[in-house]
Structure P
Amino acid sequence: MSDPQECRPDGIDEIFSEWDRSGSPGAAVVVVQDGDIVCARGYGCAQMEYGIPITPSTVFHVASVSKQFTAAAVALLAHEGKLSLDDDIRSYLPDIPDFGHTITVRHLVHHTSGLRDQWELLQLAGWRMDDVITEDHILKMVHRQQKLNFVPGDEHMYSNTGYTLLARIVSEVSGLSFRKFTDANLFQPLGMCSTHFHDDHLEIVQNRAYSYGITEDGNLQKNVLNYANVGATSLFTTAEDLARWLHNLDTALVGDPELIDQLHERFTLNNGEDIPYAFGLTHSHHRGLEVVGHGGADAGFRSYCGRFPAFGLGIIVLSNLARFNPQRIAMQVAELYLEDEMSGRPEAAQREPGLLLDRKRMRACTGRYLLGPMGCVQVLERDGGLALRLGEQPPAELRPRGGLTFQVEPLGARLEFDLYGEKAERFVLHTSGHSLEAERYHPHEVPPAYLEELAGRYYSPELETSYTVTPQGDKLALQHSRHTDAELLPLSDSTFQSLGARPGRVEFTCKEDEITGFTITGSRVRRISFDRM
């Protein structure tokens, strides 16, 4: 294969031009070639309040990019014979409930444990994501769980809980805090001097970025993050430091080739199917070329760190704006270097400006759709075009790409409608190698008297919280003291779906014609039980 072509710096500046101004959050980008940084730039503001610019040495919270370091810490201990990946996690964490199935360390690494996701559990329990959330808070929630989502090894379902437990296992085995272990065994040996796992939300960190979002009316707002938990998230680092880590994945400066190979090792499910997820790294392809990397999203932080291993090319994009899509931007940067080696159309060319949809076809696409774990979503007319609304999030513009195909910018996804007759009855959302089908929601009429029977207060011992169900016209409202009321649309007499991903699908249970409770199933949590009080 040929070497990556010379990249003109103004090509990268053009990709980031939208954020290259003082009045906007922005991003840092670093491109590393065979261990050498060949491009390092910053765009926009790290702290809007003081107009501090982003540079390649700005410290970002990188969310789930953290996971590859947690997995590497576990692999190091396994490599030294201090633990086995096939050990039962309860041999290190005896307070974890016995779910009737063995959960191994390897299951946690590859998101195949069946453990319910900690963030979704906390939100269902009434927590806000800008609350102070510590490791102890998370572990107490896990200790109260009574069921798994599935038998360990049967499925691959992303679970942040597993990586919080991995960090705790590293501490138990090493006798050090997770932060001290990773400092001593990963960051310091690699010269990652501006990197640490942030386990104290009150700690002052120089040169750090803060995160921001955009309201529905287009105004910037601060997205506060107070995490004091590690493993699944909370790595503080810079784009320059991450370049050192990407070089290590090619050279084994820390560890040895056998260890690096293990970090790229995928998992095989119980049915023999291989999944793309390795040790905090995902195997994928972009325009015919292999890519290994991981993204992250917490509050307004968005991050991507990945490489094209066949070419020794690594790209890091770190942002502090919630609407930013770092993986899509990283792939555009990669195209500047590897265009001659790639197949298909460039990422930037896939969004054709100026395409319009006639009003009749546009209205045929509007309405509510059931989009699997993302809940009931809305397609609506906005500013002369279409937009997709997920729950309480601001509507995301659907940019025409020809016919009935659109680009959903904040998701980095492609959306395709099927239009037969007067109304589109379905669409398919393609994102990150996955496809989700959405069916148009057709209202189901529930007798008002039955809605009244469902009214009442329901309690979950697993979450230590309660919800109140209240009829509102032909729908139900699910009310929690710390959250905005959730509107539930009826799918049948006993099954309801929330608008957006939270809380999810609510199914009422009865015994001898009496309502006894309900269960909630969300995107990464299944069958949380609530008893009628």
Structure Q
Amino acid sequence: MFCFCLFSLEQTVAQHSTESTFYGHTLADEGAWCWFADPRALHFESKDKTVSITLIGYIDRHGNIKARQIDWKTGLTEEVLVRSYFQPDDHDNPAFLVLPDERIMIIYSRHSDEKCFYYRISRRPGDISALGEEKRLEVKDNTTYPNPFILSEDPDHIYMCWRGMGWHPTIAQMTLPDKDDNISFTWGPMQLVQSTAARPYAKYASNGRDKIYIAYTTGHPDNEYPNWLYLNVFNIRTRRLQDIQGHNLSIVDDGPFQVKRTDDYFQDYAVTVVDRMADSRDWIWSLQLDEKESPAIGFTRISQDKMDHEYYYATFDGGAWRRLFIAEGGRWFHNNPTTELCYSAGMAINPANTAEIYCSVPVNNVYEIQKYTLSDDRATILSCQDITWDSPKGNVRPYYIPGTQDTPLKLVWMNGDYRFWIVSKAYPKAFDTSIRGNAALPHGERKAMKKKTVKLHLNDGRYTGNLITLGNLTYGVDAETLKPYLLIGEDRWDSQNKLATSDTWATGGDSRTNGLWMEPQRLSRCVLTFSYDPPFLTVYRDGIIDMHIDVDEYGKHYGTNNYRHLW
């Protein structure tokens, strides 16, 4: 039996009167994300109510894509290694999708320099501790920022949006996974819009039925002044792009909708333009729909010199867009005065209550997260509360986890030192950040009939081949792939993750994306823990799940069900 305390977000805030400092509870010691690949975290409840889990995805500066799984039924919380040795770039954080059979798909890609997505699918419903083989989904253009959806009017397909064709918002329809976890395109990819700028940035939200809403800028605010903000709607039934009033803008199969930053364009398509200031660089941060399917948009206005960042909130009143100033955002949040000066500290809207907005704002030269509550008509700010205070380092890029109305962990963010978005020789510690949240992790432990921890010291002469033997279990590393394997009796199981990191990017990598793979950085040591709770054997690498396998077949080989011969 597991026992743990639950704290609501409001209860956490109330601690301000007694706590001298609060900058969140640690959810991951190392981790970062950008704010365009979503959902980077979600909460899932199974149909039969036996599963209640929260998932949080991130990438660390060593190129490890990871996910934290929190089981609220048992209190068990574990970190899963989704992919080791990946491009160490915060744009590569994974996105999650719950499939109709309640398995979880985790999808990720490099930062606009490779023509594919990668994905892994959990072997069991509502549990990512055991993930299937890593798959590649090939496309014709470079990819980044996956945003997958399943809609009730077409439950047999996945719809995914990303930045792809011509560096513009792109959409495709895909099959559900087959028996081997393969998915394929059934329509698209198709470019949704064509801007007069090079790189529009988009956020997506779905009504869950038949529409995907898309809020995007003319381009990157570093390069566009002014930079407008737009909203369109994709209808899956007609495959048309529409405005918020339902008027058709384009047939997506016929080509992208032409978007401009001109007075003539505004006269023709006024309700597609959310914000168009003559003296600001807009950037999109959050897009949510309320219970009436009305969009709420969080965005920043950035001054011409990029020194002043302001948080705004936009809603549609039926005839025009209304904008509300929320808070001063200071300037760029990171420790780098020469690049990415449009990187605001970030904002998020509660998807279950779009009257709640969370902004990272400067307080005594440190970025703290504050909660702003709006009136029912979204016209005024009713209150402001501190979520963090007196923090030693900045709290940035907040994200409100969808579906968390009945669970304690609701808001998550990055905390620490940030210099750049990709690890390189110029920025060897580009993002030295942790993932934190408003509530502490429960402390349940996985049951184990047997448990063994081994400190593995490695060198060139002892890195591959069979490395550890524990009774009838052998652990080794494949010389060609650098991926570990387990041998038990006549069976072999292979890890999907190299026993290596991407730390070579820190000594010779480019400070821009280039499509290259640096040589894997071999480990000098690691701690392996083998935990056995029949029929499952879990292998932890430095405390993170690398392999979680059903070894039931082993017992069949030996004509026993007690598994006492494993080691």
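Only the coordinates and a few stated rules stand behind these numbers; no lab work does. Only a predicted model underlies this, so the values are computations on that prediction, with no experimental measurement involved. Cβ atoms are built from the backbone, for glycine too; each structure is taken alone.
Quick check for you: by distance in nm of label points 7 Å out along Cα→Cβ at positions 155 and 403, which of P, Q is greatest?
Top value of distance in nm of label points 7 Å out along Cα→Cβ at positions 155 and 403 goes to structure P.
Here mean count of other Cβ atoms within 10 Å over residues 299-306 was calculated and came to 26.9; which of the structures P, Q was it taken from?
Structure P accounts for this read-out.
Who wins on mean count of other Cβ atoms within 10 Å over residues 75-82 among P, Q, i.e. which is largest?
Structure Q comes out on top.
Among the shown structures P, Q, from which was the value 25.1 of mean count of other Cβ atoms within 10 Å over residues 107-114 calculated?
P
To test your reading of the models, identify which of P, Q gives -1000 for helix-only ellipticity at 222 nm (-39500 (n - 2.57) for each DSSP H run of 4 or more, over all residues; to 500) when calculated.
Derived from the structure labelled Q.
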